[in-house]
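Below you'll find a set of structures to go through.
Rule-based calculations on the coordinates, nothing more; no lab input. Because the structure is predicted, anything quoted here is derived from the model rather than measured. Cβ atoms are built from the backbone, for glycine too; each structure is taken alone.
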Structure P
């Protein structure tokens, strides 16, 4: 499978980002696409409404569980809109973007917009930095051998096998997002906490009413679990290829500039319209990290400019296919757990990936 594309060399000294920013601005790629986003939002709302109508019409039947798949897919579309609003990609004003985010995250998904936005902005500021990026902090999974060495008991076993368990664990991510959202409410300011708590309760009440009025409690529980499992799997499959297995800045090393920090820690996933749709445009991860407020439809248009600029600056522009991106991410997770397996004398696993 193809690996990272063009040349690897030492980056040029000084700030190399300003010329690229001028090019992108001159091409109009930072301008809002409100009409395109309005169509995206309306289409997604209609798809969610159609799915809910299908649940009501199918009723108390195990066949209703088949609708958990479109429910998960369009929930992921909803999350992508919330993500874009958090980066101010959609509207001009901060207030309008926040309103869009609250509706799509809290009301439609039952996930705190404030919690997600804070966590995600910290990730963007310092991607793959073990002390500053919450996405590579210690959790169910770990991302460095130093983190792995501190594991004990069940978590040590989990780390030894984390590559093999990665996709099964993603089935829990949909529930984890909601639990983390609720736990974060206590640290938010009173007004913000009341607003988000109200929206989260409205979501929970609406979701429970839809399921329990359409099917028996047992089927409703099965539908809810399947919906959230598929939703978490979908989001995990989108976010996993973006940074896992890419460079991780040394906390004690030199400070990287914006261009190097964002390019060397990110990986693009090559593909066509289907890949772009499946990944919500986040397969253009390098462009997204360099220009987080760039509207999603413009990311693919910025790619040739960014790729050429990286070549001129002597920076590796990492781009590969979807399957190979998973292989690279899983291989990194496998290597993180290698010392723990060696200590147990079980050096087997995913080297053949």
Structure Q
């Protein structure tokens, strides 16, 4: 069953325990709204609660979940940041006893809907509690929602509103929002209002209304650099500075992007697939897809040298009064020279 189908079933056949795996803001917001709709608004004060596992013991949430609904038919309990399901270390000093959840899962009260929101790529499969929860709960894995499904969902929303969108406009919308569904839906609402008369969304409309994020601007800068278009890269960098973006912020995103390109290159050579890469690196699959598309022409040495040079620039920006624009220009020229030495 797909994510769309699972979410649609929440109102029809609510389960006693849910595990929401992943960190997609659009789906998390949608799921929370559907779950809250199970409790009449006037009953939510007494029959709905949220517990953060970085601040509250698991036992407190389970005690609430086992309580009888107060003048109502259902109780709803959200459990956020259940880090004890993963292999991650956490600085929280809250003491949890996961075995209590194992006991709860043996006979969960049918009047309660207990929901775990786990914003992680995956759980620690070696842990008994993780195994039991995945076995007993209705698992909605947001990490499995593919690019194809994203496009289908967006297209469906557009058609429901009686609009049409050009394919290049849809692709640009996804690019400018970094494939983030929450951002896509927000920008779509703006486009609907803008084109309310003819109901046709074009590339020009997206270009006019949907602004690029800082990350997207820097991604364009990386493309200029890696294509050897040094003049355009330097002009674009000067434009970002003129728009009051801080040089150290621009450089930090460049460092992050080249680090990702290098990591993807290494893991690809080790046989990782796109889906496995996203999980291993804990980044959005869209970023991995773009990185795979960008680094195929370049060697690991080229990417490593670019990354090291940017780290050195970061140190200079933090510790000296060097001219940021001159540092970038020197980096761009050096990178262009190294591109020419890359094997064809």
Structure R
């Protein structure tokens, strides 16, 4: 080959290499980086980029940097972002009301029960229902069990009467709070601290790690370990984007998500234990434990919500969850 052709070929190599730009995945979420979900998203990024040898680049936007709770799902469907990890209650407003079953009070009594349901046939069917809405479900993640907080002790359901309590958008949680005489206030996660600080709301309910990562302990004096409901998330991707990826990239991302999901569950257990220990030591907040008898009062009070919400979440689905967990309601 003539020297000038060899030189031209050599010069063309970098250009060809640069021509194939990495596939960019914008992964948006509403929580802090240093939380189980935040760290799991980071683990997914690391695994995805490693397993695709750099053909995929994951850009992470935490703490509602791009979109708030109410905006992020629409952004995903429009393709403005490619991936999210919203709470399961966010699918109700899209018409997938069956996902609101996870908000039912005392549906699960252990983390293992949540995993058993979401990793089995029920979980597969629920994810499949998102396809028609332009969403491909990749994995269920856990957040742990919820507790109540306020600036007065909330030791029994009647103590919530008249209190303005922040909740995420959820018809089930709204029904639960109204049943106890509380005044549910729906607002984005990013606005909760200020609302508690200014008295727009009197209290809230969330997982323990949110009380430490979001510093709710600065604006709430009492936390009660009711464990009244369980938070779940779904790691999801825009379906059109997903279907357009090469098969080997999809396979690599699926494996990356599996690794991130296993890691997330480990992180949740550890994080909530550490958060509880930190809150117990914190002089600014008092943590209230419940006896078995006290917890039974909460459970008995809230279980009628199952019957009330049965037409919304689906009676057959509810029965299958009871059977899967071995619970009798």
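Things to note:
- At a computed 31, 16, 9 (semi-axes √(5λ) of the Cα gyration tensor in Å, for residues 268-315 alone), which of P, Q, R: R
- Given 90, 45, 30 for Cα extents along the principal axes in Å, calculated: source structure among P, Q, R: R
- FRET efficiency 1/(1 + (r/R0)^6) of positions 188 and 284 (r between Cβ atoms, R0 = 30 Å, to 0.05) derived as 0.40 - corresponding label from P, Q, R: P
- Relative contact order in percent (Cα under 8 Å, 6 or more apart) - highest-scoring structure of P, Q, R: P
- For -0.47, -1.16 (log10 I(q)/I(0) by the Debye sum over Cα atoms at q = 0.10, 0.17 Å⁻¹, for residues 100-259 alone, calculated) the corresponding structure among P, Q, R: P
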